[in-house]
Structure I
Amino acid sequence: MARRMFLFAILAIFSAALSAQAPAKYQPTIASLDTHPLPQWYAGAKLGIFIHYGLYSVPGWAPLSHPEHDFGNIDYIKNDPYAEWYLNVMRIPGSPTQAYHREHYGADFSYYDFAPIFNRESKKWNPDQWAAIFHDAGAKYVVLTTKHHEGFTLWPSTTINPSPTLPKKAQHAERDIVGDLTAAVRKQGLRMGLYYSGGYDWTFSTGPIETDADYQSVKPETEAYGQYAFAQIHELIDRYRPEVLWNDIDWPKTGNALEVEADYYNAVPDGVIDDRFGIAHADFTSPEYQKLDQISPKKWEECRGLGRSFGYNRAEGEAETIAPEELIALLVDIVSKNGNLLLDVGPEADGTIPPVQMERLKALGAWLKQNGEAIYDTTPWTHAVAKSAEGDDLRFTRKGDDLYVTVLGNPKAQTITIPDLPAKQAIVITQLGDNSALDAKVQNGSMRIVLRGTLKGDYAYAFKLAGYAR
């Protein structure tokens, strides 16, 4: 009898433990959604790859006349450097994109006539090759555009677009690009995220965005569109279980954003949601081509292209692409301020990643292979930014008891004196990638790191101060 009671007690404890570990049942309210914890995998990932791939990858062109992104400038919109906005800009009378389209394809060639070309070319695409490239670049997650503003989906959606402006041949890609890439990415041990354009779908819009005011007026808000978007995003959740659900622009008021987010968390408890659903809940904020000046208590993620465009732009080259040293400095700066970098590649229609972008990915991967310890799974320190007495730009991160100091660019001298770093005794300092201990001295109460000879690596140099943050 005692033995039986003991077994019952063990089973009760085991059952209670399982219940405690069961995911919460989220309700479609802000209060309930706000109980969702930020998953540790996302907090520690630091680097993701964004992919803009769609019909716009076929023409792959945008003008280069506006190096800065000024979305409220009417001249900017007419000369939009975002190649994925090709359809919108070709609709604007007198725009460079309209002229380019007529010159290369003819006035009677519809944007959706690109669909057969895209379907033919995308059959050449190798998802395993992409996944290996992103893994080697040091990314921990990938986010693919499943439907951009053009309305063409990269999976065989069973939800029919009710708009008469989208031809049947252009409803969706013939290949299940979302499914193929999801499988390849997860095989590499990376997390898979999916982007969906909920706020814009130009198949439901009668005219182009030409002015700042148009950004709001062209958002489809009909009951039909709300039901369409709701059904499609549930297809993505149910079929592919994405670990990132990345909506863009806004969510239609008729599309039940609260219910979408609750359903997503219930399906993927360790998933994350961006801040572009138009409601007061998000796991992270998503500035675009913008950095923060200081540490943010809220997790954030900067999204930007390697060039000025997200989609493939054949006009871009070396001058328009972020330099390796700038890219690495950008990542270090973002991470020091509690952010992730979602770095975009714009492939051609056949899946080719432009050589200039490949060079940047390889440089980033090589740097992270040596210095990733100062990036992955770190948290911000008491402050993010400092300048050494010698004039070096410094960034700080920490992991447990260890502090990491990263010098952006080549050190200006054979010493690095850090005024914001009070000296401590018996601290072991090493450069990542070189286990030889460096000398540390006290200079007016500050820590001075004494370098020896040539440092290992390029672009930025990370130093570990073991136990300093204890």
Structure II
Amino acid sequence: MLNFERVKISHEDPAKRLKSFTLEPVKEYSTDEATTEASRCIGCNICTQACPASLDIGGYIKSTAVGDPAQTVRIVFENLPFPAIIGRVCTHLCEDICVLYDTGGPIAIRHLKRYAADQFQDYGEIIDIPKKKFIGKHVAVIGGGPSGLTAAFYLTIQGVKVTLFEKLPALGGFMKTGIPRYRLPQEILDKEIGFITSQGVDVRLNTEIGKDIKFSQIMNDYDAVYIAVGNQTPHMTGTPGSDAPNVMHATEFLRRVSFGEHIDVGRNVAIIGGGFTANDSSRTSLRLGAKNVYIMYRRREVDRPGYPSLNADEELEESVEEGVNYMWEVTPFEYVKEGGRVTKLRYWQNEMVMEPGGRAKPVPKKDKVLEIDVDFIIEATGQETDYSFMGDEFVRRLRLTPHGQPIVNEHNMTSIPGLFSGGDSTNSNRDLISAVRDADSAVSGILQYLNVMDQVVEERLPTLDRWKKYSTSAAKMAYAERGR
């Protein structure tokens, strides 16, 4: 008899999790569990419509079902060089649109990818990439995050000489500096980034464009340039008292912890913001020794960033398991200092008022002032991209959207010929899988711009919009409908 019930994914004991930066909260499927779960798939591949990277999800689920994880990894590598990373931190919108959602639950696509990838310490054992002869073109990639690494990989295996510039002392971008190690272990980063660079990418760490080398020189020395610099400039609230030393933006907080620094957050921590970065900051604070952690968000739970999605619900569940306190519909308006440090946070409760057009607006009820004791405040209030590294000449030529993102064509080329852009600085999804899609698109665009399409190996080119055109809204609409 067919069993359509999703194989339950086990979690580690929250009490144990809070004592470790290395223990992953979600356990991995066993081989029996993985093959059983994969066998539920009916092969319709509608999930691909919700995958930004257009992975052949049905194909690699089938190979997992028949006990061939090596083939699963090979299929993923057609578009994506991070199966183990994506298998842990992908937003997995593909699951939100799964046709089995109401019949036993969606296929655990992300966890099956993780299972398959974790069976191999060295992908070179199962993926044969013959060395391609140099085709006479040099490309610079600025930024060593998911988008930059993806572009570097697929260009390199086509015979392009790629030099990757990264201002930090390690590759990975937000995967390294923004996702805590308990969610994304260092050994997983090392394995997958190491395989990419082993193909022949010339990596230059601790090299800041605009400071150590001029952007104009990069544009002059290389045949094409791909910028994947992310959003690194923190957006602070400017709340009175935010100049205190125990107030920090989430990007700085997570980056410093990821590089091994122990930050004394005290007993009571307030996180301003309600998205995934706020969740990561809260759970990291608990692992640093905090006893009471509050996430304070100005809107309702259903308005939080990333929702509606199964991924947002899963992250909320894991945070609640670990003891994070959520305070919805609140507006902090003062960080009260004593002796130069913040000791209290004052806030108002909000009233949600519907506006024409649909979204509820938070309106503070200022007749009553509320407060909590705090030892540390983390503002998870977003980041922006700083293009000053390009210099005035190129900044003037770079066309931007009203939101400050480069305007790119279907192949991610900007308004400056030969300059391509992708990742969080360029697309509004701001997730890892979308950053990969940008790189896949740019690889094709760069090769066309360089006029070398007659020299490429087509089966090594990423395939975009496989079967059905990718839709940014399909999964959200499907998940929202189920919640009504």
Structure III
Amino acid sequence: MLSEMNAPQQSTDHLRVLPRAPFAPGGSIDMEVCRKLLAVALSRGGDYADLFFEYRASGGLSFEEGITRSASRGVSMGVGIRVQRGDATGYAHVEDLSWDAMKRAAETAARIATGQPGAPPEKLRPLTLPSRYELDVLSLGEPGAKKRELLERASRAAHAYDPQIVKVEASFNESVREVLVVTSDGHWAYDLQPMIRFGVRAVAERDGRREAGRSGGGGRMTLAYFDDKSPEWHAEVAAKQAIVLLDARSAPAGQLEVVLAPGDSGILLHEAVGHGLEADFNRKGTSNYTGQVGREVASSLCTVVDDPSFVQSRGAINVDDEGVEPRTNVLIENGVLRGYLQDRLSAKHFGVEPTGNGRRESFSCAPMPRMTNTVLLGGPHDPEEIVSSVKKGIYAHTFGGGQVDISNGDFVFSLTESYLIEDGKITAPLKGVNLIGNGPETLRQVSMLGNDVALSDGIWTCGKDGQSVPVGVGCPTIKIARITVGGTEIG
């Protein structure tokens, strides 16, 4: 919702751990400066222009075998200026926020257009944004010794779990991203976006064989995250996974039933389906979902949403990087495709409103349609009922890497932790399991859907066209009636 131009800006002084950005509320880069900069950007006849200011502070610690292996701290700041003329985009960025430097960047971006100068907005109106990660303190302001202690605790706990744990690595990464988006249609949106990410890797060894287990989490939150999931909890999860994998046997191969665990299994949905629903691929006609709106593209059990509103989750945002407040977007409803994830450019092409999914890695990058938290909603089945219905199949607990062809939805995913299902029971751990299939076809093969939908615990980063952004994924327990399993034994 829009408020008046003179509406008070929420103070963030209690969160400040670094010098104030010049574009923060009350800073030297005010509305009048931004109006003048937009006038330069529109001076050659652009249809639309926007300014994206960013101030990012980040830090990291890594710990291994009683030693802090690395410690880092960094700051970056700059502005990206975009001008659109029809389907063409001019973009320039600069790290120097002096007027002369910003003016040169605006003039560079403006060269995409030729025509009568456009007028900047008469007034800029601050957007009143939701508070999806309002914090009372930022982790960057906490003492480094406090964060190192978290890593030490994880290392001790993993080693104590089992004497077969021979190596433990732990890491903690944090950042604060302060942004201001100003648009030629009069929007002014300021946001402060925190992030933490904790991870543990434990290596187990037996008779010369080594296996690694991992656990991690975080989100847009404070160190209070560890009140619910302590370093010891993550360490034990990682150590247990490593020990289990020491006993893993060769995986069967062939067409099998597969049950996906709730939560992080949503990464398969994100990669194999979600990217194909980003509007730029459909605008260019390179997605297998192009022209499919209103058609059945999945099992009637499946409803897929992209939802930025999960409080303090890794994919939560109050505003996208084009100054649009994001909303919950229903992409697939009861198996029927309802729409795409839109940025401003694609929304104009399709004649719809932007969905608030214009995102970018930094001020040096132009925005594009990206996911936030992409979730397959829950269904009617009890998870135990789902597992017990499988005569022989695979239980996919934890996903590793994967590859997807956006144009046709074909994918290959590796599993880092999986188990055999025999006569309705989860039995032996497996190694070398790959899932091979097609995204839309896999959704059509969903035959049972659990009532236990869960969101991933803040670990995923999505890459697209060289840009990385934090995202969340989620799903309930899922039964896929048939999918190709790549293993070493004939199933």
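Values quoted throughout were computed directly from the atomic coordinates according to the rules given, and no laboratory measurement underlies them. Model, not experiment: these values are computed from the prediction.
Side notes on the structure shown:
- Winner on volume of the Cα convex hull per residue in Å³, for residues 257-408 alone once structures I, II, III are ranked, highest first: II
- Among candidates I, II, III, the computation of Rg and Dmax of the Cα atoms in Å, for residues 161-248 alone that gave 16.7, 51 used structure II.
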